[in-house]
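Down below are the structures I want you to see.
Any read-out appearing in this document is the output of simple, stated calculations on the displayed coordinates, not a laboratory observation. This structure is a prediction, so every number in the text was calculated from the model and none was measured. Cβ atoms are built from the backbone, for glycine too; each structure is taken alone.
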Structure P
Amino acid sequence: MLRLLIADDEKIIRETISTLIDWKSMNIEVIGVCRDGLEAYDAILDKYPDIVLTDIQMPRLSGLELIRKITQNHDNIQFIILSGYNDFSYAKEAMSYGIRHYILKPCSEDEIITAVKEAVRDHYQKIRVRDLYHDPQSQYFYETITYDMLLHVLSSGQPLRQIADTYETHIDFYYTGYQLYYLFFIEESVLQECLARIRGMMDSGRIPYIYTFVYVTNTLLFFFRDDSGTDFEEIDSLLLKNIPMLTDDSPQSYKREYYPNLTDMLGTLQKKVRRYASIRLFSSTQQISVCNYDSMILEITAMADELFHTGDENSLSDRLEALRKLLRSASGIEFLRSVSGSLLLQTLHLSSFYTMNDITGFMMTLDKMDDPDEICDFVIGKLRMACMTHTNENKPYKSFIQEILAYTNEHLSSPELTLKWIAENHLYMNVDYVSRQFVLQTGIRFSAYLNELRIKKAKELLLSSGNEKIYSVAEQVGCGNNPQYFSHLFKKYTHMSPKEYIQKMKSEPDSSSEDPQK
């Protein structure tokens, strides 16, 4: 479901738009209704909408200023301008930022719906282009995570809710729809050719990327996110045209099913596939025949959890050795690699020692190992290091929250700084999960943390620079070449303009001891 944010300084307009249209039927959720540009900017930082419907003339930050600030970032946000000012200069400036949708007030419900539908198509077109040129490291990471997650689902008897707890930091299990494909009559002799043809269509960008394939007797299964901008009938046609194993005259040669979320889809997949004696998983770099690893996966997971509650080093060594023996008993190098990767991923929940980038690097290293003893030694060594340095007292936040705080401090001057960008491009994590955890662990929204940090830094710079350097201060605290926005932001948090703050502080005899947070 796509997220829509509405910003207009006229209450009746913003509330009418938010309630008049049946957004749910369009697979759209209204996540916020804002009364000015500054409020809309903070909402974008916290709620990362896909579409923003904004007025042009708003107090504190105009619609065009809002667009200018957000488009400095590379987020895939579609803007629709709603304005009562029939002035081409506004439209011309908007077009310079790539805005294609401009609606004049008064407007009809149909005009708004048409513009939103066009924005939805543009949104998904950008996603397809982005996925085609996806960062290789993040693509490798998500492929590995999906592969491990499916192995866990199909080979263990754990409830999906428990499995989701392990992987939801990176995969959305509850809010994203999926289309599940079944290709029938794919015999073993033509399986590799079939996979090669599908991967050829993926590489050419004609179909979305498929992270993992599941194969049971004469049937190949895979799935896509259900993006509203994806033409699945066209994908059906491409599969029929490019895979000779499928035939146009046989409607039973393939099937496609829609699921409102990943949990529902996996539940169906689990029930239908696990009854087969042989199940095989394929990714671009791995393949494995799934056996009933139920008891081993559960035992390994429980043993890993116990490691981080061990009181002394001798006990830790004993438990690590027991875990090593269990890992070494695993049959098949692919299963050993997969379960080892899941073990390392589990440390993110249990310890603050390793970062997401560390875990990604470990998984890439495991993928190159072929000796079982080498794999076991590598994993046990990493777990020992994490356990020996595990101290909740010294590190009150989870490792990825600490990374966010550190990254924000280091890149405070960047006007492109958003939680969504950090989550997707630096941490490779599900932004919904990161956003919830940030509020739970810090007690504040990311936008509030970021703004307070910027205001604190701005106060320090203003006192050391003077009035003539306000534009420079704005740039140094991430407001870009926009001193007007900086002034609005500063006044919102201090109830003074930057100049008034300087004058006030310099007029007080003991201003040097003033707490810059006040």
Structure Q
Amino acid sequence: MATNLNPSSQTDNHKPVADIGLMLEGTYPYVRGGVSSWVHQIISGLPQYTFALVFLGGQKENYGKMMYQLPANVTHIQEHYLMDLHHHHQPAPMAGNPQAFAAMKAMHSQFKTGEHVDIEVMKNVFFELGKTGGVTRESFLYSEQAWSIISEFYDKYCTEPSFIDYFWSIRTMHAPLFLLADIARNLPPVRIVHSVSTGYAGLQGTIISQLYNYPYILTEHGIYTKERKIDLAQANWIHDPEDEVSGTLQAEVGYIRQLWIRFFELIGKLTYQSAEPIISLYEGNRQRQIDDGALAAKTQVIPNGIALEKLSALYPKRQSGVPKILGLIGRVVPIKDIKTYIRMMRIICNQLPEAEGWIVGPEEEDPEYVEECKEMVAGLDLTDNVKFLGFQNVADILPQLGLMVLTSISEALPLVILEAYASGLPCLATNVGACSELIYGVNDEDKALGASGVVVPIADPEAAAKGALTLLTDDHAWHQAQQAGLQRVKKYYTQKIMFDAYQKIYDTALVESDRRLKTQGINV
């Protein structure tokens, strides 16, 4: 579904419908928090630019209404669902285009080398993908050429899994690519493309930038391939056959999961190859991007920033003393490791019976996990101490807390920590993403401000409880951490710093875009 929110912004076939085409996967505007909050922040904070949004989801049934009111400078939005590809075709014998399949095979062969894929090879595939004369969806599903290549790759590279598992895995992971190519060909003109992840959104940006020669910007909050590895390790949609005879079936399971991991690694490398600049939120993720194939010269760090003035107004609302209330603000999903937080609360309440743990965040994403967490609370006799508050206005919650807690197994640079600092709240976080930098400092000057909380290992409720109790029972340590957090956020993590950095990037890309358009005889 596509909606042009400002038809006057496009008066002919070449006039861009927006300055920036944002490629979004599973986030804004249908999911609250995290990356979605950042996207809304960028769009609202840079009103001098217009934005066209391309939302990619899994299945439509997993998304409800928009969670954000779109700012006035969003001129176009379209949504597409990669798993709702119910194309009913009657299978029929077909040969398939040998040249088109040869181009696809050549690109896969270059993947195997680990080197950058030749731009012309990439264009040969993307320009023709889904088109008559190229590799169409039907020819990929039913042709002799497709069968031949899949069989050849199976014989050459795969010996452990059954051919049926391999065959259907290949079909499933490639099916969305035809939709991405179709979206790219039908996207109204923009001036630059900006993807907020690799994955399918990153590949969408790659295809669009290659088809139309648009400047392409990539921002990664978390490292997509790393997060997909975590998801795939736990995925129950990858069938785990029972090992009834020997241990060999476990090797089969491992291979199919690795096949999916390699798929996301490859499309990540394609995105890194096409995008410039490649932006991360902190130095650790920049180094990971380089390790995963990004050229160092194309990478840079732009941390998240917050509306300091607005959040600083919460500081005077804080009561004297240290409230024995620990808040976890985030989605109730496995990656936030709510269960470790609950176990931590059991240990804390053994020493501080009056302590409360507030879980503040939406619960609709994974109802089964939410129910497991609530059952754990009841099983640990914490019903009076641990409260599920659902989605709330953060400004109402922060002044009431004594400690912000993140027990996540994966994070990038959590905005909630910066918001906590601005409101005068120390933090405890697991050693993931930029959390250590946020709490202890990035460089010598930053570290001199002192610790603004405690960093603990992943999935260690005892260490988390010990760190939390140290701050909650020592007023002097708590106030030192509070002041360090206030100074750190004011000096390094303001919204203005972030907006200025993106304005510079957008302006540079737009100038380059106009130059490219003028070479085609198009004036913007």
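Data for the structure
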{"item": "Given -17000 for helix-only ellipticity at 222 nm (-39500 (n - 2.57) for each DSSP H run of 4 or more, over all residues; to 500), calculated: source structure among P, Q", "result": "P"}
{"item": "Structure (P, Q) behind the derived value 62 of percent of Cα pairs over 28 Å apart", "result": "P"}
{"item": "Entry that produces 0.95 once FRET efficiency 1/(1 + (r/R0)^6) of positions 23 and 191 (r between Cβ atoms, R0 = 25 Å, to 0.05) is calculated, selected from P, Q", "result": "Q"}
{"item": "Among P, Q, structure where Cα Rg over 2.2 N^0.38 Å, for residues 15-102 alone as derived comes to 1.05", "result": "P"}
